[in-house]
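Q: Okay, got some structures for you below.
Where a number appears in this text, it was derived from the coordinates with a stated rule and is not lab data. None of these values were measured; they are calculated from a predicted model. Cβ atoms are built from the backbone, for glycine too; each structure is taken alone.
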Structure P
Amino acid sequence: MLANFYIDLNVKSLTFAILRRLSDGEFHSGTELSQILGMSRSSISNALHDLDRLGLVIHKIQGRGYRWLNPVQWLNTAMIQTHLAGESDRFHIQVIDITESTNTLLLHEITRNHIMHDGKIHVIAAELQTQGRGRRGRQWYTGLGDSLTFSLSWQFQRGVNFLSGLSLAIGVAIVRALMVVGIKGVTLKWPNDLLFEFIKLGGVLIELQGDMLGPATAVIGIGINLRLPDHIKNKIDQETTDLYSIVQEVPDRNKLLAVLLGELVATLNIFDQKGFSLFKDEWIRYHAFENKLIELHLPNGSIQLGIARGVAPDGSLLVNTLMGEQSFHGGEISLRKLD
């Protein structure tokens, strides 16, 4: 049902234009909105129909009009660039209302050569992502403005083989960025999850294009929960948390994105030259399951028990098992902590 609704919403770009007018939390009459937007009052009404499925609370009162009771904080390219300060010229940032997946969209633009080779770091951020993807093909659920979902591309001159451990280095960058904005205690789960008190807060999805010997392009997708409503949490098959639950407020989305971009670029510059090895010790400090009993669900259906003992310089997980220390790579492996 939600999928069909999202398709309808995608057609109705008018919906977002109206929502931006309602973001001040004040009443706006149908007549006012129709005059400003050049649409009929019935079009205005239709565009706002069924938005409660997204968790939006919009009151309609006869004689007063529409009022949005829980407006989102919109992403704004100019504000993001202001927060980036002297680094802003390095980025080409697109903020879009709605897309199925920022990773898919950015990959498509790269494949179709819609991205200019201008030396800039291209970023796509979405207010609403309807079919976000996590690792192992799992869906990443978000609503309008309740998460920070974005992707950026990075061109490596080295090949795909050199990029082992990239998702772990990205995790380090995200933890650093969150600490900059005052959010402490976020940890990492191998190979690409963000946790707080062992509950999922966000994740990373990296998709690569290129040759084994180079060059290679990485599209790095990041999703962080800001304040998930119950109707979103109920769709997720694992316990989740958000930044609001940690610090009792929703961080400024534009500032947070800018800080993340700054830390990501600093990390990618180092990784581009040295690989993952320089981030290994820091990643281990942030690893939520370090020195804990875990089970690994392997692609062949078997389960391996052991104690997590850090990672190798290539980012593979080291585990002490009954057969001695073993190394495990990402892909389709699922890691779980045992009590």
Structure Q
Amino acid sequence: MWEHERLVVRTGPRSGMTTMVALHSTEAGPAVGGCRMKAYERITDAVTDVLRLSKAMTLKCAAAGIPHGGAKSVIVVDRPLTPGLRRQVLLDHADLINEFGGAYRAGPDVGTGPDDMLVLSELTPYVHCLPEEHGGTGSSSGPTARGVLAALKAASRHVFGTDDLTGRKVVISGFGSVGELIARALRGAEVIVSDVDESRRTDEFGWVHPDQAYRVKADVLVPAAVGGVLSPQVVEQLDVRLVVGPANNQLTDDSVAGLLEARGIVWVPDHVASAGGVIYTLAREDDGADHETALRRVDGIGVMVGKLLRGRQREDSGMTANPGSMGA
């Protein structure tokens, strides 16, 4: 049984393509969440995705102390996207966003970016991350990567006794905009990357086929592509001590967290590690914070992860604590 406030699935009158919004919660404030544009085998797959992603956004905002609930939207790509068709379906999606009357505010996600948000803004004011030249904060990839790195350093101190990853082997599954920024920031580490897009392959880092990324013996795994990758079968094959990354909904279901813990693998939940983008964007666009102040808020993810892991450690030793949802 799903627990969302509202789900709307619509066929756009301009494009004839399916567009949807899942509103999980507005209890803490207007819901925020990205607009994902991608192909799905079935419409039901897209519905499942948007429902899970919207719930994760509620958790993300709660963990970050942001006074917003969670939502998500999906545009289902069912044919080649010409520039004209892309514009049409974005305008269709803007109409749907308006139906929520401000209860849902959109931003970029997989398959969309600031230029797409600019198209949405032609018909709806409920949109974040416009290009900087149009008064927005632009791409959230940088703050998202910064937040993951803050989480990674805090978790590394817990697992390895130091946040210095020099000489450690790190596998990054997903070499998109965020994954690449993380890879380039890990100076001194042995970084191996993977992506379904072979054109992203580079001699700067080691490379492994996506099918093998979760079988590499390493110190750290960084899931940075699509969600639903950590299944019981995959967890059984993992040979790492720490998993932390920006991919949303990394677990196939919540029970997998227990499997990670049983294997002694520390997992930082994605709704904690990936919160940098939304923290930065709302700090700038809602609170009027300057760039440096917003980045300091993003860096607070490291403090949050440290507290959660220490709480978990106290709980395991029999002391009273609030462990959050950390793994082992």
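Q: Between structures P, Q, where is distance in nm of label points 7 Å out along Cα→Cβ at positions 126 and 278 highest?
A: P
Q: Where does the value 2.7 come from, among P, Q, when distance in nm of label points 7 Å out along Cα→Cβ at positions 286 and 310 is the thing being computed?
A: The correct label is Q.
Q: Consider the structures P, Q: one of them gives 10.2 for mean projected area of the Cα convex hull in nm², for residues 30-149 alone as calculated from the coordinates. Say which.
A: Of the options listed, only P reproduces it.
Q: Further, regarding this structure: Here FRET efficiency 1/(1 + (r/R0)^6) of positions 54 and 166 (r between Cβ atoms, R0 = 35 Å, to 0.05) has been calculated and equals 0.60, so which of P, Q was it run on?
A: P
Q: While we're on this one: Between P, Q, which one scores greatest on distance in nm of label points 7 Å out along Cα→Cβ at positions 70 and 302?
A: Ranking P, Q on distance in nm of label points 7 Å out along Cα→Cβ at positions 70 and 302, first place is P.
Q: Could you tell me which structure in P, Q was used to calculate helix-only ellipticity at 222 nm (-39500 (n - 2.57) for each DSSP H run of 4 or more, over all residues; to 500) as -12000?
A: Computing helix-only ellipticity at 222 nm (-39500 (n - 2.57) for each DSSP H run of 4 or more, over all residues; to 500) on every structure in P, Q gives -12000 only for Q.
Q: From which structure (P, Q) was mean projected area of the Cα convex hull in nm² calculated, if the value obtained is 18.9?
A: Considering all the candidates, the number was obtained from P.
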